[in-house]
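Readers should treat all values here as calculations from the given coordinates under stated rules, not as data from a laboratory. Please read all numbers here as calculations on a predicted model, not as lab measurements. Cβ atoms are built from the backbone, for glycine too; each structure is taken alone.
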Structure 1
Amino acid sequence: MQFQVVVHYADGRLVKGQATDFFPNKETFHMMDKDSQETSEVKVAELKGIFFVKTFEGNPTRRERKDMERAGMGKRIQVKFKDGEVLLGYTSGYSPDRLGFFVFPSDPDSNNEKVFVVTAATANVSFS
């Protein structure tokens, strides 16, 4: 199964493409670059997160709603990354001992379907 993703590296790079064999417990996966169509191996330990997106373009002028309740999506979570970015959403699988965990956005109309957050890239994780 292929997933449309934007991969955020811990060093700030972004790569858009198709993840072809991503699994949350694997340390690597393969990704086909959207522009070059080249496939490369991605090491999850080098990432900040994997953003599973509806479209690559998104809507840069849209403001996501962060105050929405989403029943059945797990616990409300706030993730602060080491680079200062803050991600709000819901999770049902956070464990500080795992490679990463999924966060589902608070706003169901977000361009992000879900985000696989790499635990090592976080500065603080809190629940509300």
Structure 2
Amino acid sequence: MNQEINNSLEYKIFGLTIEYLSIFYGSFLILWGVIVSFVSGSDSLTSFIPSLIGLPILIFSNLSIKFVSKKKIFMHIVVVFGLIAFLGGLDFFRSVFSGNTFQNFWADTSRLILLITGTFFIYQCIKSFIHARKN
């Protein structure tokens, strides 16, 4: 009964708790980095940056589900990596302001994906934290 009450009080987006949304987001970033690296034929490790950001998001999201007593700290770590994704995505504007937008199509697309998804993810995390504080 107590678990049911806790579940109804949790913030959800698309029917997912923030922990499961984080798992989805981390998995997405990992796959994005791998796919873009292979599709673009890039030999550079920088094409794997989304994957390197997504991996800790995935790991700490899973840990927050497994170790509920440490959920708060693990989810704060997840948000830090979400913020890193957002900040990395801001680099997209460097190519916009220099007039070189999409000259390196895959790099700029990855930055734009990090910017858009990072913004959405951070926004949802903030809403989740506010919701948790109210409850």
Quiz item: Kirkwood radius over Cα pairs in Å was computed and gave 15.7; which structure, 1, 2, did it come from?
Solution: 2
Quiz item: In terms of volume of the Cα convex hull per residue in Å³, for residues 11-74 alone, which of structures 1, 2 is highest?
Solution: 1
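State the single structure among 1, 2 that was used to calculate helix-only ellipticity at 222 nm (-39500 (n - 2.57) for each DSSP H run of 4 or more, over all residues; to 500), giving -26000. The partial results should precede the final answer.
Numbers: 1: 0; 2: -26000.
Computed on structure 2.
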Practice problem: Identify which of structures 1, 2 gives the largest calculated value of distance in nm of label points 7 Å out along Cα→Cβ at positions 35 and 83. | Solution: 2
Quiz item: Of the structures labelled 1, 2, which one yields 19.4 when mean count of other Cβ atoms within 10 Å over residues 43-50 is computed from its coordinates?
Solution: 1
Practice problem: Could you tell me which structure in 1, 2 was used to calculate distance in nm of label points 7 Å out along Cα→Cβ at positions 51 and 99 as 3.6? | Solution: 2
